[in-house]
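S.K.: Got some structures for you, see below.
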Structure P
Amino acid sequence: MKPLQFECCFCGQSIERPKTAPLDPCAVVLIGNWQAQESQQLSQQFFCHLECFRGKLSNPSYLSIDEMEPGDQA
């Protein structure tokens, strides 16, 4: 069976799981109408490289997921 293929929504390149980027692939979940009741919200999931996501932030220090341990929640 062929493994799943992911494409980064920022750079358009495929996402492999190299030893240098153990958190890839990442999923970014967009929730529209966030302040409404859950039944009125819409969501969509995007995949990306962690470094591509970090590069799009106005302040990269907002991202601390690579410092977290499994089971941690931000």
Structure Q
Amino acid sequence: MKIITVAQLEADFDAIMDDVDQNKEYYKIQTERGDFMLIPFNEYEVLKDTYQEWVEHPQIDPFPLPVEYVADAEPKDL
């Protein structure tokens, strides 16, 4: 997962969309109104199904996703 600002999304929109499409990369977009995720739709479907399973049978994931803060993005609680 890469964490970027809205300004970075606007400046590099085509490259970021290619990264999501071709490399299946996830982006957390930091905004003043709150943060948002940009992920491939087919992977969203998997996450949604996994979440439903987790809600029905909760378990703790011992392996959190790797995070990369890009340029001006600031670390925050995930």
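S.K.: Can you tell which of P, Q yields -2500 when helix-only ellipticity at 222 nm (-39500 (n - 2.57) for each DSSP H run of 4 or more, over all residues; to 500) is derived from it?
M.R.: Values: P: -2500; Q: -13000.
The correct label is P.
S.K.: Please compute mean count of other Cβ atoms within 10 Å over residues 41-48 for structures P, Q and give me the label with the greatest value. Don't jump to the answer; show the numbers that get you there.
M.R.: Details: P: 13.1; Q: 10.2.
Across P, Q, mean count of other Cβ atoms within 10 Å over residues 41-48 peaks for P.
S.K.: I would also like to ask the following. Out of P, Q, which structure matches 40 when relative contact order in percent (Cα under 8 Å, 6 or more apart) is calculated? Kindly include the intermediate steps, with their values, before the conclusion.
M.R.: Values: P: 27; Q: 40.
Value 40 for relative contact order in percent (Cα under 8 Å, 6 or more apart) corresponds to Q out of P, Q.
S.K.: Upon calculation of Cα Rg over 2.2 N^0.38 Å from the atomic coordinates, which of the structures P, Q produces 1.20? Before the final figure, lay out each step's value.
M.R.: Values: P: 1.27; Q: 1.20.
Answer for the origin of the read-out: Q.
Values in this text are rule-based calculations from the coordinates and carry no lab data. Quick caveat: nothing in here was measured; it's all calculated off a predicted structure. Cβ atoms are built from the backbone, for glycine too; each structure is taken alone.
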